[in-house]
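A.B. asks: Below: a set of structures, written as structure tokens.
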Structure I
Amino acid sequence: MFWRIIHKYLALIVFSQLMVWLATGFLLGQAEHSKPLSRIASDAIAGSVLTPNLISVENVLIRSSNALSVELLSLLGNPTYKVMTHYARHAHEREYELIDAIKGNKIELTANDIRDLVNNQFRLTSPIQDLRRVDPPIEHLPKEQQSVWHVRLSDRETTHIYVRASTGELAGVVDSNREWTNLLMLLHFMDYQNTGSFNHWWIKALALLTVLMSISGITWLVS
């Protein structure tokens, strides 16, 4: 009797999650996967720089003692050194700083800089409603570990643009369709803590419950 009760409750839990998987899997297959915004061909961050009289890389290394790599690029038309100060396997975990390639001073991107970057990278059909700097954790980008500028557009799709504060690079674009897809992904992978990963204890716990359900079922039949 005991194993019968245990088996029924375990089966109810596993079956409920199975229904969630089937439903979210079907809805993910039907969800719209459209690109939220149209990109402009000429990027605001380019790799070719023709301006002479730049400070040397050796000078940059002196100014940034933690430098691991140095890359010369054009940021909003200005020659800039992009210096990596911390390496990680994934791009959202790496740390950078920007140095003016002519003056040698460290660059801190302002709200006006971010506004120009967004306007230069996207064909915006709606005005910017809100622009602010936010620190992790980021609601729409759970894996992001850097501070970002959050740009919200005043459009029907409720578009959110995220730009990394340290480099001015695009971290992500999210609209209402993407938010719906993210919710389905959260439920499908049991990512209830919104970590952006499926390697967490919820799935491990369900796997353990499935094993216990099998054991209780066999024990019930034998007894």
Structure II
Amino acid sequence: MALREKVPRDRETLVKLLLLSLINAFGIISTNTGLVYEKSSIGAVLTYTQPLFVFCLAVLFLKEKSKLSRLLGILIGFSGVLILYLRGDLSITNFSYPSLLLIVGAFTWAVTIVYYKKLLSHVNPVVTNIFQLSVGAIILSALSIPIEGFSFPINETYILLVLYMSLASSSLAMTLWVFLLREEEATVLSTTSFIVPAVALIFGWFFLGENLELNSLLGFILIMTGVYLVNKT
């Protein structure tokens, strides 16, 4: 009942929620299409340009702090991502159509963050997430089924992966993200996305026995330093 009372019924809010869902779906399509045709290392680097876009948009539309130390923190964190993923491979300079799609996806991700913070932070985050996931599922299904068909493997691994992606990754994690976005500055929260590759590095070392190379440790240190600088200021 409490959740039902918080569901918006006015046309203006519903239109804003619909537009957020459409922007989000477009970003997912752009990012996933780019990832299919681009190397994973370059894809990761271009995707994590998102905090740079958020910083610019948040300063313009949310009037957030534009301190030099905050921008420096974002650049340091991004340089850590570069070191972690590229590892001397500079072929990212060979700009391609998939690379453009990935940058568009990162920019769109940034737009959704600032858009929600500016126009929809008064809406229950659970409602926001349910709305955008539902609309996104309809749009993506309508586009993918005619192309890929309605066939998919039926096995335990596939089912577990789908459940994890839908429940833990999409439903729980995204709802928590929206909750935090409502309370925290957009620039600060978006910069924490740099922590994802840093955590992946530690997990790979701890669970998979992967080697921690010097450049990986340097990238990790730069990422954590950048996140600290942004949160400190």
Structure III
Amino acid sequence: MIKNKEKLNNYINKSIEQFDLISDKRKRVLKLLSNEIKNSILEKSIINLTFICTHNSRRSHLSQLWAQTAACFYKIDNIHCFSGGTEITAFDLRAVSAAKRAGFDVIKSENTKNPRYLIHHLSKKASEHYSKIFNEEPNPQKNFIAIMTCGEADKKCPVTFGYSKKFIIKYNDPKSFDGTEKEANSYDNVNRMISREQLFVFYNINKQNLHL
């Protein structure tokens, strides 16, 4: 459990207040994802969401983290979020720092080229983050909903890779600002956008008054 929920809750509430900043085009896709999750909830007890980008280093991790946080915030149970890539690199330290600035408690549990991080959010159980191939353990190999967070990963992941449904929700890569004075702001902006949109997804599930 996160040590200080106030900072994270303040961040969440600000993102919710910014739902009107989401474009109509993106809202349509996000609502389709909401409906897919809702329908899956009604059909089975556990929902697996896997967020995919090429290197599993930035956007996919933040998307996984915010989707799990949003599910907890809206008290939607049996949602399991994962992330992966088509290549293994590392969870980028700049993205880790952006998560910390948003209010998450982050613990580096393994100091290697591909370190492992335990991130505490609103769930009692921390989520473990490190770079991995999207369909290798501990990620599900089949019957998961795939959410592509960058165009490169979408091109490299054909429909034969085990997922039941695929959604394309792209985010700009903050990597392009690495080493510049705009670096932190770029990561914070992407993190805010992801949080806003994942909260919107689960808000739309919650408002349908499902008995979850």
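Computed from the coordinates by the stated procedures, all read-outs in this text should not be read as laboratory data. Given the structure is predicted, the values throughout are model-derived calculations rather than measurements. Cβ atoms are built from the backbone, for glycine too; each structure is taken alone.
A.B. asks: For distance in nm of label points 7 Å out along Cα→Cβ at positions 76 and 188, the calculated result is 1.8, so let me know which of I, II, III that is.
C.D. replies: Working through the options, I get structure II.
A.B. asks: Could you tell me which structure in I, II, III was used to calculate relative contact order in percent (Cα under 8 Å, 6 or more apart) as 37?
C.D. replies: Details: I: 21; II: 37; III: 29.
That value comes from structure II.
A.B. asks: Could you tell me which structure in I, II, III was used to calculate Rg/Rh (Cα atoms, Kirkwood Rh) as 0.93?
C.D. replies: The value was obtained from structure III.
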